[in-house]
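All of the numbers you see were taken from the coordinates with simple rules; none came from a lab. Predicted, not measured: the structure shown is a model, and the values here were computed from it. Cβ atoms are built from the backbone, for glycine too; each structure is taken alone.
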Structure 1
Amino acid sequence: MPNNLEASIDIAASPEKVWSIIADLNRMSEFSPTTVKMVALGGIREGARTVNLNKDGWRIWPTTSRIVRLVPNTALAFRMNENRTVWSYELAPTAAGTRVVERRTLGPKGLPGWMGPVVKVSGGEQKFEADLVAGMHETLRKIKAAAES
């Protein structure tokens, strides 16, 4: 399994406008096809914990994470406690607005062993990763639509 999966998009809106959407984790369910709910306990700040509810088809499961990087208008990253992956959003100004890169990064130890059956049930490694990247693209398209409206 590759260490990084990513998707990017150019948005015709300022980094500040795009940031206001991405940093409002309560809205993540509007954008991510696998997020039912995401709540930052104690607000959006580095070190804050989040409690999340996720879905994939008929499967629904809770997760938790910790915000590990927060640079206003530039970067937001959270580390999933259950599988050690880091999900991040990086924003960079462009001549026409903002480029956003969403990335999923594995830690140095990779995924924990219990994830093997999850990946298998999800159709195998290639399908699992393709679904993650497709979800990233969908998330970014919806963030773009919200920022440009």
Structure 2
Amino acid sequence: MAKFNKKTKLIQLIHVGKNQLGLDDDLYREVLESCTGKTSSKLLNIAQLEAVLDRMKRLGFQVESKGKAGVKNLADDAQSKLIRHLWLQLHSAGQVRNSSEKALAKFVENKVGVSALQFLSTKNADMIITHLRQWCKRCGIERLDPA
């Protein structure tokens, strides 16, 4: 029973990877075939599924667990919400590739040396907001505040 469970979870994860990487069906089957010689994930054993998953990770698939502490404890103050809103607007405009909280945290860390929004001081949050607003303005994004 545990093997079936693991196999099912690996197949689900591979399909999440397929979607995250934007692989169409033909390209997805090429990845499967190049790793395993088979064109369907249902035909693969656990070792082959893990090999496909490893290949997808090398292609840029990032596995994020639902139970991460960082996701459960998102900062929800007004400044953090505005920062997220601006970040998502930039993503919608094609200026930011990855809209995830992890990518935003990395951006913040690169700018002010703080690893997550909940650790920002008011001063640093203001700096991030100003930077993101200026970026939006340069890109022609008009609506800057959440509706």
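Looking just at distance in nm of label points 7 Å out along Cα→Cβ at positions 40 and 136, which of the labels 1, 2 belongs to the structure with the highest value?
Max of distance in nm of label points 7 Å out along Cα→Cβ at positions 40 and 136: 2.
Looking just at relative contact order in percent (Cα under 8 Å, 6 or more apart), which of the labels 1, 2 belongs to the structure with the highest value?
Numbers: 1: 31; 2: 19.
The structure with the largest value is 1.
Using the calculated result 2.5 for distance in nm of label points 7 Å out along Cα→Cβ at positions 56 and 96, pick out the matching structure from 1, 2. Intermediate results must be reported in sequence, preceding the final value.
Numbers: 1: 3.3; 2: 2.5.
So the calculation was done on 2.
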Original post:
When Cα extents along the principal axes in Å is calculated, the result is 54, 33, 27; to which of the structures 1, 2 does this value belong?
Top reply: 2
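Starting from the value -8500: which structure in 1, 2 was helix-only ellipticity at 222 nm (-39500 (n - 2.57) for each DSSP H run of 4 or more, over all residues; to 500) calculated from?
Values: 1: -8500; 2: -20000.
Here the read-out was taken from 1.
Which structure, out of 1, 2, was Kirkwood radius over Cα pairs in Å, for residues 24-87 alone derived from, given a value of 14.6? Display every interim value, and only then the final one.
Details: 1: 12.0; 2: 14.6.
Of the structures listed, the value fits 2.
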Original post:
Here distance in nm of label points 7 Å out along Cα→Cβ at positions 32 and 64 has been calculated and equals 1.6, so which of 1, 2 was it run on?
Top reply: 1
Subject >> mean count of other Cβ atoms within 10 Å over residues 16-23 - highest-scoring structure of 1, 2 >> reply: 1
